[in-house]
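Student: Structures incoming, each one as structure tokens.
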Structure 1
Amino acid sequence: MVTNSTEADVQTHLIAPYGGTLVNLVVSDEQRAELTSQANNLPALQLSPRSLCDLELLATGAFSPLDRFMGQADYERVLKEMRLANGMLFPIPITLPIADNSDIRPGQMIALRNARNQLIACMQVEEVFGWDPLVEAQLVYGTTDVRHPLIAEMNTWGKRYISGPLMVVNLPKHYDFAELRRTPTEVRALLAKMGHSNVVAFQTRNPIHRAHEELTKRAATAINGALLLHPVVGRTKPGDVDHYTRVRSYKVLVEKYYDRSRTALSLLPLAMRMAGPREAVWHAIIRRNHGVNHFIVGRDHAGPGKDSTGKPFYGPYDAQNLLAQVSAELGVTMVPFNELLYLPGEDRYEEADQIAPGVQWLSISGTQVRTDYLAIGHRLPQWFTRPEVATILAKAYPPSHQRGFCIWLTGLPGAGKSTIARILTEMIVERGRQVTLLDGDVVRTHLTKGLGFEREDRDTNIQRIGFVAYEVAQHHGAVIVAAVSPYRGARNEVRSMIGAEQFVMVFVDTPLEVCEQRDSKGLYAKARRGEIRSFTGVNDPYEPPIDPEIVLTTTDYTPEANARRLLTYLIDRGFVLEDDIGLED
């Protein structure tokens, strides 16, 4: 991109982009017309939502100095050393996977399209190379545990990446909050007009409450500079507050409670990796490309929560420590988010380590916000959040008994999943909630008709069921799934899609010999005679859940007793009311 002198002069007081130049991959109008015509005759690759976010940020320079999805040399050095092949620090692999059966090869020109088949870009393929999900997971994320949402997702990607020059024809079109969706160039222009050489950025995927507000204001004052509120609106952690709700709250905060002469609000269509320490460094690079030289990092920044053993994936200060180590090289100063507590006697916030012993203080954790307030319809107090934010959250997050959830029953064929699911459905409907029941056999007759029983088709079957369950739960519906779902990877991907707080894994643990005895269809016998291939439990494995929320045994409990156990669990979680009669007129 050629920057005109006026634009350059205005922006000279801001820190230069990472690498010195802001990448711009968007073609001219003349090239756009030519490539659009040419693309009609090119092989097409449909981009996933994650890859679409990555491509948008590559195109506009947010990932500068990257100008393409990584080739093998960059990729391998990033995995091992957090550096590009040229030695520049870069902690996260930005890659484009293709399906295992794809015939894309070096030397081809291909069209990159979104889910609606709209042309986004063309790529001149220069490299096609293999990758190992376990190696990438361990080196970048420090774990191979599929409870990490990205690890579960990675297991579904094709095992080859492609790379080559990109010509972006059309940036993804967004119709929500269009006035706040700014490219790095546009953010730089906005910050330049504010006249400060120092800019501190605050990354968030959560609502901003009073403590965050106080911290960001203090940070801007400390550097005598501007503040960039830069929330992520691409892909965040499953179960996070949706970006529509969050952005409505950000807007009212900036309009009513921040100094607008030194505060900018802009949205970032980033697909987060939840990579903890490495992600914090990546976020700092992205913000430098937006004109930022200070970056706020809190406890467990970009952490995905707890692993299969119940331990956090990353330490609470790992992200702060890593960014502090490399901040001089990046040119971005790490600003730690120290815990702020409210002092009711003084009506103000103060850092926890500055509060004298014996002084009364108040605090509400994120878990308490969900369980002690929103889940039971209690309004958040004004000392904790602004009243406008409390109203927005209350409307978006009704009490638990009005929210969506998914009960997922998994187990061997004949374990008793469907019977328990049908009984539970009637029990829940009796208490005033409508239920969508997705039975594996019924789904295969309609939604996934035509799929076979090889591993790839089985995973596709579960992904489709999971997508339907996600849509139901997202719109505050109750859904029960009864499906063999034999593979951990596919089940964990569904958990990540729906969100851990709305997803309940139920392992119907019935011994194989009991399942065979119950088999009125004779399927096990046919499988043992070799008449059925890939039959779970006989000639195809079943991978039991490592950490289900509930384990049901069917040799010592009746189906009704097991259904009642599940109902009690749902009542205890608040998803179902014990008695709905008389609650509403």
Structure 2
Amino acid sequence: MKFLKKRALLLFWIILFTEIVLGLLKLDNWRWFTKPLLIPLLMMFLFTNIPKPGNSLISKLIFSGLMAAWIGDILLMFSSTGYFIAGMAAFVTMQLIYAYTYYYLQKKRFRINKRGLSGVAFMLLLSIFLFKYLETSPLFTGFAIPVAVYIGAISLMASLAANLSGAEKISDSGSLYILYGAIFFVVSDGSIAIEKFLFPGIAGLGIIVMLTYGIAQYLIVKGFYKFQMIKFGLILFFLFICMYPAISQNYPTADGDATLRTKKLYSNLFRVMQKGVLFGHQDDFTYGTGWMLEPGRSDVHSVTNDYPALIGFDLGHIEQFSPYNLDSVPFNKMAELIRVGFERGAVITLSWHCNNPYTGKTAWDVSSGSVASILPGGSKNELFRQWLHNVAVFIRNLKSSNGETIPVLFRPYHELTGGWFWWGKGYCSAEEFKALWRFTVDQLKNVEQVHNILYVYNVADFNDQREFEERYPGDNLVDIVSFDAYQSADVMDARKSFIRNNKMRLSILTDFASHHNKLPAFSETGSENLPDKEWFTKTLHEVIKNYRVSYVLVWRNGGLKTPGKGGRQFQPNHSFFTPPADHPAANDFRQFHSMPDMIFQDKLAGERIYN
């Protein structure tokens, strides 16, 4: 106890700045150890330095407020909306306890003084301005009441703190500490609102939130202890504000030598994710219901008068030196359509239904030993190096009209937990799959010198985090984590099951992504031929609406059947996953397009994601 009595505050500052450094370095896993220690250290300081800390009402109030803050800290470490609301409730409780404490300190001679009136006027104007500004954001939908309650609580707390500092016969040192603590709380919580609803992902704002919050709690505790150390906290805060531009960094990519546009895309996808979910469609520019390779045509555009924000293409058969992919799309035409999408501001994602290099058959040939055969030392390793070279040449040569290399999301070996591809879970060990991933990234990045790729790790079915991460190759080899899931039937039970299962998976995915500093995505989904005419608004949106995911992509619409030629082995069928203009689900799809948290190309264009 003697040690903590003298050094609890020093430990508090050490832990606070460790927390900030961990945030700057994106080492979020370690923050689970630092953040929960902050409030207990302040409580320990009070407990060891105040005589009979449990005997006075003031002590009981401040300890109760700190306990509410500690609960809020823990809840806000989780990423879902439910935890955010619960965390807000805990901090509302804290603000109300602090507000009553400030009133109680001046209870015997309480009256509104000039400083108190100034505090009321300032908080009223600030609250009205902030609330009106927040209402302009689509992310604010559904949060008006809880935010209004929180603004009311913090305004009451700050106004009573101001009044306390202006009261007669109240310790100047203690009351000023409390006033400055209230000001830092206003700055901290205002920054939270700005980051969450107006400028999500803005560099450094989360660190400012943590620093101002820590200083606020420190000042309030010191105010109760009535000890003048205010300058130290203020100096550290303003030092940090001056230093931050020099030490801040973007989200690091798996390829440290990635092009500037690729790094900007990755960082901006994190920022845009706070505003909504990008909608993607496989082969949207390439073919659709009853047509193929018609310039400017898109089934999504024909219904919504807007294009998808993310466009998917597949590289299957590029390994065979074929001029066409497995869906009959010429690779030279694919490169042209990728350029069109990039110049419209869309994101490009590439999958690869790679033939089995061990047998020479399709990706769906699950002969055992396939993965082992292509690893270094395997019988097909040299062949697979050539196949990766073909992929590298295509991706490296994706250029805009002015010759700039186009960044892409690359999703090889997708649905790796499934049993239908040769790289699937049942046909290689976890270590073999990780070795395959490492080999692929090394070949593309270091041997082929391809630096316009963001690497996407993708699973199919999983029921817990252990399954999801069993074959995860490591943070230094992955940029985006994702899963695929389809609804296979139109009955209500299937809808309920799809919603329940994929909410569970999104919870695991977003939690994993948050702790590993990766971008989460729902990279393939759909309901074939849309037997449920409200599938987009009542099923898909219901699944994703409460989770921060970067994008959701639905599968392709079947193209025009043509006689096979030129090495084409597969062709699109007549199924579809976005509705034709005359389909009963078209109106629902238009409503889905209009939802404030859904981002199509027109909305994405204003985000300048490559800049």
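Rule-based calculations on the coordinates, nothing more; no lab input. These numbers were taken from a predicted model, which means no experiment stands behind them. Cβ atoms are built from the backbone, for glycine too; each structure is taken alone.
Student: Given 180 as the derived value for volume of the Cα convex hull per residue in Å³, which of the supplied structures 1, 2 does it correspond to?
Tutor: Going label by label, the one that fits is 1.
Student: Taking distance in nm of label points 7 Å out along Cα→Cβ at positions 25 and 393 for each of 1, 2, which is largest?
Tutor: The structure with the largest value is 2.
Student: In addition: Starting from the value 5.0: which structure in 1, 2 was distance in nm of label points 7 Å out along Cα→Cβ at positions 305 and 321 calculated from? Before the final figure, lay out the partial values.
Tutor: Numbers: 1: 2.5; 2: 5.0.
Structure 2 accounts for this read-out.
Student: Looking at distance in nm of label points 7 Å out along Cα→Cβ at positions 49 and 65, point out which structure of 1, 2 has the largest value. Kindly include the intermediate steps, with their values, before the conclusion.
Tutor: Working: 1: 3.4; 2: 1.6.
With respect to distance in nm of label points 7 Å out along Cα→Cβ at positions 49 and 65, the highest-scoring structure among 1, 2 is 1.
Student: Thinking of 1, 2, which structure, once helix-only ellipticity at 222 nm (-39500 (n - 2.57) for each DSSP H run of 4 or more, over all residues; to 500) is computed, gives back -16000?
Tutor: Computed on structure 2.
Student: Given a computed value of 19.4 for mean count of other Cβ atoms within 10 Å over residues 41-48, which structure among 1, 2 does it belong to?
Tutor: Going through each structure in turn, the value belongs to 2.
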